[in-house]
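Asks: Read through the structures below before going on.
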Structure I
Amino acid sequence: MLRQGLYEQLINQELKEEIRSAEAAERQRVETGAVDAAESARVLAEYVAKLLEKRLTAVAEESGKEEAEEEQVRLINQMLSTLGSESGKDLLPLTEERRVDQLLSVVNTKNSAFAFQEHGSFPRPGTSLAQSSLFTGSDHEPPMFVELAKEIESADRIDLLVSFVKWSGIRLILEPLKKFTERGHLRIITTSYMGATDVKAIEELAKLSNTEIKVSYDTARTRLHAKSYMFYRESGFSTAYIGSSNLSRAAISSGLEWNVKITSQDQPSTMDKMEATFESYWNSSEFETYQEGDSKKLQEAIYRERYKDDPNFNNFGTNPYIMEIQPYPYQQAILDKLAAEREIHHRYKNLVVAATGTGKTVVAALDYRRFCQKFGHERKPRLLFVAHREELLQQSLATFRSVMRDPTFGSLLVGRENHPETIDQLFVSIQSFQSKDFTKHVPDKNYYDFIIIDEFHHAAAPSYQSLLSYYEPKILLGMTATPERMDGKSVLPYFDGRIAVEIRLPDAIDRKLLCPFQYFGVDDTTDLSQIRWTRGGYDASELSNVYSMEQYGAKKRAEWVLEETDRYVTDWNDVTGLGFCVSKAHAKFMSDYFNDHDVPSMYLTSDTSYADRKSAEQKLVSGQVKFIFVVDLYNEGVDIKSVNTILFLRPTESLTIFLQQLGRGLRLSEGKECLTVLDFIGQANKKYDFELKFTALL
């Protein structure tokens, strides 16, 4: 009887009889299927090869060495003769000699360095060029760097793909590489990830002839963790090593690293796929060509990564004005599109739609810096940056100062305490713009050359109309993650109905600009179907009563929230969480309940002082508290990268608010695998639109 399980085996006569017997006795249900026509040649050839190897092995075991080889050759020639006569073509039988030989090398003795040698060939790797093998770092295997050196000397071109390059590793193979690059082409792709690459290693490689190097400087979002060494030969015997070894001494000499050596002879499709994938990386904007003079840029990226958590490291860690900030490739693409809109299409009002966490403010600052370079030297172009929250303005001003490498750049006009020293580069809240009757103090419509409005989806509100209708800047730049508004008003008319460039949430995650998330719609027994519906949403006061004031129901729901959170999180010790609530009373209730059940928590509202908010953030990041429950906060302007758990504890009617709150946990952070999102969904009012939020996630 056939063993139960999955198969992928050609049906021969013997197997056919077994199948027939099993089906006749009704003991087993057998599934069969035709071989794919495109794969039939490979499948049949592998079947014959296994049978042939089995027969030739039996011949060797039955006879002496010479007789065995003679009989093996005879069988092969007999088979080839039969195949040749069937096809009408000569399949070139083996030689008639008693022993079996194979071609090992061909060396040109004209127009070649080998012309000066009477004897000798390329150094040969200890492992086969025709059969794949595995390196495990064990003592009985040749060290990997020894094999790599021999592969280098016999290759015609080489591609290396490694996360980092250490000088200790390059030293082991530098001499073979020097000799190789005098006649062949070397390409290397690497990164500044983890600050592990040594600048000296890259500099020494860059000195080699016929060598090209590409580097990813995006340490936060790098996608390259592959390690592969590819050696191409015009003879057709190409090889590649794929596994765990980066280019460091330990990894290619004594480390317990596993690497598979594959060959184009027994895995041609895998070699072809590796070559094609390397080409796609090589032509990707994520990897930048390393050129003479780039060592400082690489050094800064490496130091920034190495010492990002060291408060005592001043040169690159805590002084943002030392380095010149460069755009990531995707940010450069946004800048290029903005330039095209202005220079080619002469459109000077442009909207950038980019998901939370993709660095819209950095793009805006870089765009302004580029405008400054083209503006002239008689004065710096006047800038007006408008936002609706003080946190946004504080962060934006800090970003502009870093990009401009000027700690005195710009002034704030927000609230009662900030009084600008100059209005030429001004960061102002829309509330201060209105309350201080700004246009009367700055009446010149053309005073500002460059106006930036952050979170432009707010600009449809009446408070922005005097600003947008009064000033006539040379450049207007709007930024938002979600231009869609709950009230249906569109902001696109301010930009002639266009979006200049957009990176939506799914695209940003796909590009690894944001961390992936796992969304769970959690059953909530709370019945909201009878809650009063007002002005496009649930009545907030009634929701608050249900979630926090009705003691039995509120406690049962809080208990359920805690249980489900425990079910979905990996380890409470690793939780950095936010809970979005409907009211101040609800936020306090949830915080008290979690604290009462040994989950350290806090709550914040719009009444909480700025200092207390910053203190709460520090406690969350340090792990002193596991959750902060908020209301009317943390939708915008907060960047707590380590947040890995989000609780939606109220229905969110606004797509914009939903995506903003989701975005609080989508920042990339060291050791953060993904964001866990728990959306507690009860029986809803028939007017509530579930579909809207899910459409945005697709």
Structure II
Amino acid sequence: MTPPDLHAVPFQALPPEAPLAMPVQDLHAAPDMEGRSRTPSTSPASIGVRRFLVLGSALALTVFGAWRTHKVLDANGTTILGVVMLVLFVALFLWIALAFTSSLAGFVSLITRGGLGLGITRSGPLPVLRSRTALLLPTYNEPPHRVMAGLKAIYTSLCETGQVEAFDVFILSDTTNPDVWVEEEAAFLALRAQTGGENRIFYRRRHNNVERKAGNVGEWVRRFGGAYDTMVTLDADSVMSGETLVRMAGAMERNPGVGLIQTLPVIVGGTTLFARLQQFAGRVYGPVIAHGIAWWHGSEGNYWGHNAIIRTQAFAGQAGLPHVPGRKPFGGHILSHDFVEAALMRRGGWAIHMVPGLDGSYEESPPSLTDVAIRDRRWCQGNLQHVKVLPTKKLHWISRMHMVVGIGAYVTSPLWLVFLLTGILISLQAHFERPEYFGDTKLLYPHWPHVDPVQAKYVFIGTMAILLAPKLLAYIALLFDRATCRGCGGAIRAAASVLVETLIGGLIAPIAMLIQTSGVLSILSGHDSGWNTQKRDDGGVPFMVVVRQYAKFTIFGLLLGIGAWVVSPSLFFWMTPVLLGLVFSIPLVVMTSSRDVGQNFKKAGLLLVPEETHPPDVLVKTEQAVAEDHGPALPDNALRALRADAGLLQAHAAMLPPPRKAGDPINPDQLVGLLKVAEAPSLAVLEAHLTLKEKAAVLGCAEGLAAISRLPA
């Protein structure tokens, strides 16, 4: 292996730097509005009425539900358990009532073809862009071939619009595994060669990946943000059509007061039963929910961290995130940064909009409940951390509400569990406590303590109707959209799919409740979630792994069922839906994690979505790029990959950070790694003794590359 000659390499992985200041925001001080109004010009004139209708109706439903629940309990007396149950009911019912009223608004918006605004159209001529947009794809130990396939499809789609010159692509790597890092570089070089995008596709790996994704994007803004009017944030599994990107960039040009436009990413590519359930639910129910919140959020929308276009100036000026005080898991850098970034931009006078009516935005779903639980644990910590961000000065009340809803998404799980257990205790109390018919006072008529079964039935029916109504509204809206309905298999198969998703989702719900409850308790006890690579393939979960992870839920379900039966057989049958999901959690997780089961449902015409029955062009391009042969395969080991490809070695050397200067912090992994390289008699021996951190450190410096090049194989 010949040492690379850095002076002979004209290779440039990055464009010239264009620094842009991104000051860290003070959450306790008023923002710098820079002359902007507190109310953006793009805020709908009727937004106050919209919010009154949605929030007022949800509150009215909750008051009515609380009154009916009070009638269920003993009307002649007040007990501690009864009060606890009533308070929990109000908190939980308000949650589903808001989802219901918001979905009603979304239903109307969806069937009337709303959900756009800002001058955006679904079809017709594309705007001619004058601005420059950067597509940012942060990646962390992801499969490089799959990441580059998505980028290739996006870039090719942009070329077909005739306006690719308005866009540059940046692959922002935070990868820590050196083998994946070198594979990323090889895939990046191949992507450039295949697309001819040497002057538009760029790659940068951070050698100190502080503050995770927020730090990754922030570092790009500070180095290159000055050259771009807007930026589009992507995830490793994101795909967006060129037409959609051009329409979004055009909307930002027409509306200089808009800081961010969030699309509705459609979940695609699901193969396991679990992923297909998520895919179907997102495609059919998601638009009703998204149209609803867009209708009453207005210019105070939210940001989901990807598939959104952001005004670079607004982001740099308002979204520099501080560290929150305290230790992990609540202190430190902000994990769920997207909510906070949107809130801070809105605080600074920039409008934040969602446009769920714009197609062409896609993402993937984790393949199993186990993988969702891993991701959910991190999201749970990030959302609970927002407790420390809520007091931020001058936040819009809707922005605070976004954070409260995010917190509530996880807090409601332990509340549902407590509500369930409280109901059992009330039944237990009624079973064993001897009633006092007259008490200490002589009355003409006795006191008949009771839980009214008729009223309980009405409350249950009403609650389930409110809970399931958004799915019914989504199905009705689907019938109004003939093309989408055909893509879901037609009206009958779509109805059967809704039924299947509802039944399996209902069985999974109590498992998810306990998973989220354990996550909340773990975080409250001080355990950090860490940073794990998200699994995106459809590999099944080994059976014994499922047994070890879910046996505790089965045992809990059995104990809960025995307890309910002892108290009352009627209580046992009332709790059957919850008990079935818990008791059969192991086979349920195995079944839903199976690719074969998922494909059998597809063959039966169930859980279909239009993106698989009639795939959009950009998704076809993605699959073609995934299937393409990207040249000779390189060794999996980074050391041997660099030895096998001289061009890759030269490019790798050209992308290294500047040499360490006097006074810079010492990297112990690099020192130890260089010592091991110096003492190793061969590359094979070195491979066996270098840790991943040491290998990354050695490959990250010129002296390390030079030392490795002198070793025999």
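Asks: Thinking only about relative contact order in percent (Cα under 8 Å, 6 or more apart), which of I, II has the largest value? Please report the intermediate quantities before stating the final value.
Replies: On the way: I: 9; II: 21.
Going through I, II one by one, relative contact order in percent (Cα under 8 Å, 6 or more apart) is largest in II.
Asks: If you don't mind, there's one more thing I want to ask. If FRET efficiency 1/(1 + (r/R0)^6) of positions 128 and 224 (r between Cβ atoms, R0 = 25 Å, to 0.05) is calculated from each of I, II, which structure is the one that comes out at 0.30?
Replies: Going through each structure in turn, the value belongs to I.
Asks: On volume of the Cα convex hull per residue in Å³, for residues 400-607 alone, which of the structures labelled I, II is highest?
Replies: Of structures I, II, the maximum of volume of the Cα convex hull per residue in Å³, for residues 400-607 alone occurs in II.
Asks: Name the one structure among I, II that mean count of other Cβ atoms within 10 Å over residues 336-343 of 15.4 was derived from. Working shown, then result.
Replies: On the way: I: 15.4; II: 24.6.
Working through the options, I get structure I.
Asks: Starting from the value 0.00: which structure in I, II was FRET efficiency 1/(1 + (r/R0)^6) of positions 264 and 472 (r between Cβ atoms, R0 = 30 Å, to 0.05) calculated from?
Replies: Details: I: 0.00; II: 0.90.
Source structure for this number: I.
Asks: Can you say which of I, II returns 28.1, 106 when Rg and Dmax of the Cα atoms in Å is computed? Don't skip to the end; give the middle numbers.
Replies: Values: I: 33.5, 107; II: 28.1, 106.
Attributed to the structure labelled II.
Asks: For the read-out helix-only ellipticity at 222 nm (-39500 (n - 2.57) for each DSSP H run of 4 or more, over all residues; to 500), a value of -18500 was computed from one structure; give its label from I, II. Mind dumping the intermediate values first?
Replies: Values: I: -11000; II: -18500.
Label of the source structure: II.
Asks: Of structures I, II, which gives 8.3 when distance in nm of label points 7 Å out along Cα→Cβ at positions 56 and 384 is computed from the coordinates?
Replies: Numbers: I: 8.3; II: 3.8.
Label of the originating structure: I.
Asks: For distance in nm of label points 7 Å out along Cα→Cβ at positions 32 and 496, which structure out of I, II has the highest calculated value?
Replies: Numbers: I: 6.8; II: 6.2.
Between I, II, the highest calculated value is found for I.
Every read-out reported here was derived from the displayed coordinates using simple, explicitly stated rules and does not represent laboratory data. Because the structure is predicted, anything quoted here is derived from the model rather than measured. Cβ atoms are built from the backbone, for glycine too; each structure is taken alone.
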